[in-house]
Structure I
Amino acid sequence: MLKISNNVTIPESEIEWQAIRAQGAGGQNVNKVASAVHLRFDIGASSLPEFYKERLLAWSDRRITTEGVVVIKAQRFRTQEKNLDDALARLKALILDATVEQKKRKPTKPSKAAKRKRMDKKTRHGQTKALRKPPIDG
C-alpha cells in the first residue's frame with residue numbers, strides 16, 4: 001500500500017514496476033544487474049478519488065503520458081529496493097503536488113515613489129553616458 005494521505009491509499013496491485021538496467025557508469029557490474037526501476041501507474045484505472053484523477057490528468061507534467069499513465073524511471077541508487085522506494089516516493093510527491101491549490105495572483109502596480117525612483121535612475125544613467133561622449137568642435 002502506498003499511503004498518499006490519511007484517507008487515500010493506492011494498493012500495490014495498481015502500480016506496475018519492472019527492473020531494468022541502469023544507464024551511465026558502473027563498470028562491469030552495470031551490464032549484469034538490473035538495479036533501475038521503471039514504474040507505471042494508470043490514473044484512469046486506479047482507485048484514487050475523482051478529485052485526484054481530475055487534477056492529475058489536468059496537470060501538465062512530462063511524466064504523465066497522453067493516455068493518462070504516470071511513468072517514473074528511478075536509477076539514483078545502486079540497489080533495486082532503494083530505487084523502488086525512490087520511485088514510489090516520487091509518485092506520491094507527484095500526486096500531492098497536483099492536488100495543491102495554487103493561490104490566485106493579485107495584480108499590483110508600482111507605487112509613485114518607485115516610478116519616480118526608476119525615472120531618476122534612468123536620468124542619472126543617461127547623464128553619465130552623455131559625459132562620456134567626446135566634445136563637439138564647433
Structure II
Amino acid sequence: MTVDDLNEVMEIENQSFSIPWSRDAFLNELEHNHLSTYLVAADGENLAGYCGVWLVVDEAHITNVAVLPDYRGRGLGEGLMRKIMDIAIEFGARVMTLEVRVSNMPAQHLYRKLGFKDGGIRKRYYSDNQEDALVMWVNL
C-alpha cells in the first residue's frame with residue numbers, strides 16, 4: 001500500500017467497517033509507523049482489498065483486513081492473510097494475533113482455516129455497539 005492508494009483504501013474501509021479508520025490514521029501508518037506493513041489486492045487497475053500488520057519483536061498483530069463486498073468469497077482475504085503471514089515470518093515473527101467481532105462468523109471461519117485458535121474475549125471492545133472481540137492467535 002502506498003499513499004497513492006488511500007482514496008481507494010478509504011472506499012474499501014468505509015464499505016467494510018461500522019467504525020472506519022480515518023485517512024489520517026492510514027497516512028500515519030504508512031509514513032510514520034515503522035512497525036507497520038500494509039498490502040493491497042487489485043483487480044486490474046482497481047483495489048479490491050487490503051491487509052495490515054504491526055510487527056513487534058517476534059509478534060505480529062493484524063490491524064485490519066478488508067475486501068470490497070463485491071469481491072468477498074473469492075479468496076482475496078485469504079490470499080492477503082497468507083501473504084501477510086509469510087511477511088511476518090520473514091521478519092522473525094513467531095506468533096500472530098488479531099481481534100474479530102464475536103458476531104463476524106465469516107471472518108472467524110477464515111482465520112480458523114488459517115490455523116488461528118480462540119485466545120480470549122475483550123469485553124465491549126467495539127465502541128459503536130459495545131460488542132465483544134474474540135482474540136485469536138496462531139503460531140507461525
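Taking 0.95 as the value of FRET efficiency 1/(1 + (r/R0)^6) of positions 93 and 125 (r between Cβ atoms, R0 = 41 Å, to 0.05) derived from one of the structures shown (I, II), identify that structure.
Working through the options, I get structure II.
From which structure (I, II) was helix-only ellipticity at 222 nm (-39500 (n - 2.57) for each DSSP H run of 4 or more, over all residues; to 500) calculated, if the value obtained is -12000?
I
Given a value of 32, 13, 7 for semi-axes √(5λ) of the Cα gyration tensor in Å, for residues 13-68 alone, calculated from one of I, II, which structure does it belong to?
On the way: I: 32, 13, 7; II: 20, 13, 11.
Traced to structure I.
Hey, mean projected area of the Cα convex hull in nm² derived from one of I, II reads 18.6; which structure? It would help to have the intermediate numbers written out before the result.
Numbers: I: 18.6; II: 8.1.
Source structure for this number: I.
Read-outs: derived from the displayed coordinates by stated rules, not from any lab. On a predicted model such as this, the values are computed, not experimentally measured, just so you know. Cβ atoms are built from the backbone, for glycine too; each structure is taken alone.
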